[in-house]
Structure P
């Protein structure tokens with residue numbers, strides 16, 4: 001399923017520094033920052049390049065809100081951002097249980113276009129909300145996603161968007 005990506009900005013390598021109270025994941029093609037109390041998982045077991053997981057808030061909390069990155073090779077497929085967005089939205093509607101697309105809008109950060117998509121869906125016992133940023137770059141689709149329980153989305157929106165918006169391409 002095509003799902004999860006964010007902002008790009010030119011930078012000088014010596015300018016890369018995590019903000020106070022945050023850690024940085026610094027990879028060859030991109031970097032991203034996340035709160036120090038979130039857990040980084042680079043195992044790739046869910047097909048993601050990484051996932052950063054929020055801490056549980058109580059003994060009753062069973063879902064860890066998270067931000068993850070999925071990178072898909074599009075070599076030879078001739079898929080631009082418009083086509084990728086269309087395919088992804090169709091997949092959300094067809095494959096995500098009880099899905100509802102709330103927003104799909106084109107944005108630009110530092111002269112680089114990306115698509116912002118927000119939708120809700122059910123996964124097992126969870127009612128989830130996902131905010132995704134899509135980019136197409138060098139024959140690859142980058143999908144950066146914030147996923148939260150629907151009733152917790154507003155609580156995690158600010159910090160989640162800070163994580164999403166810290167994503168930069170190198």
Structure Q
């Protein structure tokens with residue numbers, strides 16, 4: 001993620017008390033959000049990485065998750081280690097909706113991005129910020145975002161924001 005994108009996330013987080021980040025990897029964007037929110041960031045990821053990553057590096061005890069924990073240590077971050085759509089269902093069933101900001105940056109294929117948008121958008125509070133990453137980078141992201149959300153804005157390189165949201 002580019003520095004301009006990180007600065008944009010940090011600036012938007014300043015007024016958000018409940019943030020969901022879908023896809024956290026090693027926590028770089030998570031840190032930008034968490035260092036600036038007056039609230040909490042729920043970081044949703046499996047920490048399984050990509051198929052080419054050795055299995056001893058992923059999972060609940062793997063290097064990738066430990067690196068995420070180290071990078072977000074002491075910050076208001078709650079890691080949710082499960083698949084995105086499953087986590088959205090958990091939040092919905094628990095009555096934990098009305099998020100101020102939802103940032104989608106997990107898998108980049110069309111079906112995954114589509115599923116993430118459909119699962120998480122209903123959990124956004126009215127007037128909240130629905131956004132994501134890698135528009136113009138991965139065709140699957142572009143197709144799913146355009147198909148489901150229509151008009152979007154690109155306020156910081158490949159960060160997309162649903163048109164009409166608080167940009």
Structure R
């Protein structure tokens with residue numbers, strides 16, 4: 001398997017991968033990451049899934065604790081399953097099935113499919129407030145040129161330069 005961290009033009013150092021939703025450290029290699037969520041039933045017996053997240057193997061849900069606390073089981077797949085064209089098709093199939101929360105699936109799709117999105121995610125709101133970019137499509141949906149501008153701005157801001 002290959003390391004799927006990628007470089008966004010103009011973003012400074014190579015992208016660090018994906019931020020773990022538990023420890024906030026970077027999952028720098030695809031082999032070290034999982035996508036997981038909780039699956040259970042609501043009070044009426046209907047299937048209910050939630051808690052979709054990207055994590056390191058070491059940060060994954062504790063299956064027994066989740067079952068005892070939430071009466072849910074943990075579903076998980078390797079991060080690799082969500083990448084490239086086949087991963088995009090898999091994500092689209094999950095969206096179509098409607099079992100997982102749509103907003104969580106859309107955010108996961110952007111995180112794993114859009115170059116630079118994951119690295120810029122923590123900066124978008126601040127960059128918009130600073131008028132670095134004005135989203136052409138809408139808040140939460142950014143063109144590559146907008147992502148690149150945010151990453152350049154963030155790189156300058158974190159290196160002590162003024163944006």
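The numbers here are math on the coordinates, done by the rules we state, and not lab data. Since the structure is predicted, the reported quantities are computational estimates derived from the model, not experimental observations. Cβ atoms are built from the backbone, for glycine too; each structure is taken alone.
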Subject >> Which entry (P, Q, R) yields the derived value 42, 36, 34 for Cα extents along the principal axes in Å >> reply: Q
Original post:
For distance in nm of label points 7 Å out along Cα→Cβ at positions 99 and 147, which of P, Q, R scores largest?
Top reply: R
**OP:** Rank structures P, Q, R by mean count of other Cβ atoms within 10 Å over residues 139-146 and report only the one at the top, that is, the highest.
**Re:** P
